[in-house]
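Take a look at the structures listed below.
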Structure P
Amino acid sequence: MVFSSSIALQTKGNTHIIDITPKVSEVLKKSGLKMGVVVLFVPGSTAGLTTVEYEPGLEEDLKEMFERIAPQGRGYHHNLRWNDGNGHSHVRASLLGPSLVIPFEASRLLLGTWQQIVLIDFDNKPRSRRVLCQVLGE
């Protein structure tokens with residue numbers, strides 16, 4: 001069986017990290033399924049999904065790491081074409097990826113003790129985001 005839903009979010013942009021684990025757990029609960037996988041996907045090309053230990057130190061570490069890899073002030077060909085200043089956002093999101101698959105059993109996400117699901121919005125301005133959720137299982 002497949003159960004589909006979505007999670008609506010307001011972001012601040014600029015590598016804003018949001019813990020969506022409780023919202024994903026809520027979608028799983030609504031599905032009524034006991035075992036399978038949850039597939040998550042964020043439409044758009046300036047945000048991504050991953051799992052982390054969601055705590056302030058790691059948030060800062062991630063922001064600093066993305067700034068080292070794809071610095072905001074560098075010249076990007078995307079910016080020359082569109083003049084929107086978010087070339088770094090596209091590069092960062094491409095590195096992270098837009099999707100994630102999490103197994104579940106007994107209607108519980110099989111995450112590690114310190115592991116949470118996060119959306120990271122890399123765009124250079126606030127956005128309304130949606131995370132598409134498909135729960136596949138029995």
Structure Q
Amino acid sequence: MAEAFLQKVCREQFEVQSAGLEPGTLNPLVVRVMKEVGIDISGNETRSVGDILNRGESFDHVITVCDEASAERCPVLPGPGHRHHWGFPDPSALKGSEEDRLPETRRIRDQILSRIREWCQECCGAGDVRAS
């Protein structure tokens with residue numbers, strides 16, 4: 001979600017990449033709630049931090065969005081870039097039926113979008129773009 005929102009809100013200012021500790025599959029609820037705000041991530045592929053490390057890339061900013069309970073499993077990228085940790089609950093860790101998890105997934109989506117708008121406004125005055 002963070003990658004998609006950053007691309008939408010700050011595309012002109014940043015080249016955005018997203019990666020986790022291990023590649024996995026997209027969470028269908030996340031795909032659904034992103035589609036609700038006009039962003040289709042259904043064709044996105046998950047990537048691992050190892051792939052980025054192997055390419056030797058460096059970044060001006062590294063943003064982690066791991067929830068606080070899983071912070072020890074947050075990816076770490078070496079280099080001189082500014083580090084930002086924005087802890088959000090992991091939608092894949094939510095319990096209950098799909099309909100039970102849907103409102104919380106929306107809430108997480110909205111929190112991520114709000115934080116990205118704030119950050120883009122602070123960094124480059126680019127937080128006014130609407131997500132949909």
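The numbers here are math on the coordinates, done by the rules we state, and not lab data. On a predicted model such as this, the values are computed, not experimentally measured, just so you know.
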Going by relative contact order in percent (Cα under 8 Å, 6 or more apart), which of structures P, Q comes out largest? P
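Suppose you compute helix-only ellipticity at 222 nm (-39500 (n - 2.57) for each DSSP H run of 4 or more, over all residues; to 500) for every structure in P, Q: which one lands on -12500? Provide the component values of the computation, followed by the final result.
Working: P: -9000; Q: -12500.
The structure behind it is Q.
Taking P(r) over Cα pairs in 5 Å bins from 0, in percent from the coordinates of each of P, Q, which one would give 2, 10, 19, 23, 23, 15, 6, 2, 0?
Working: P: 2, 10, 20, 21, 18, 12, 8, 5, 3, 1, 0; Q: 2, 10, 19, 23, 23, 15, 6, 2, 0.
Going label by label, the one that fits is Q.
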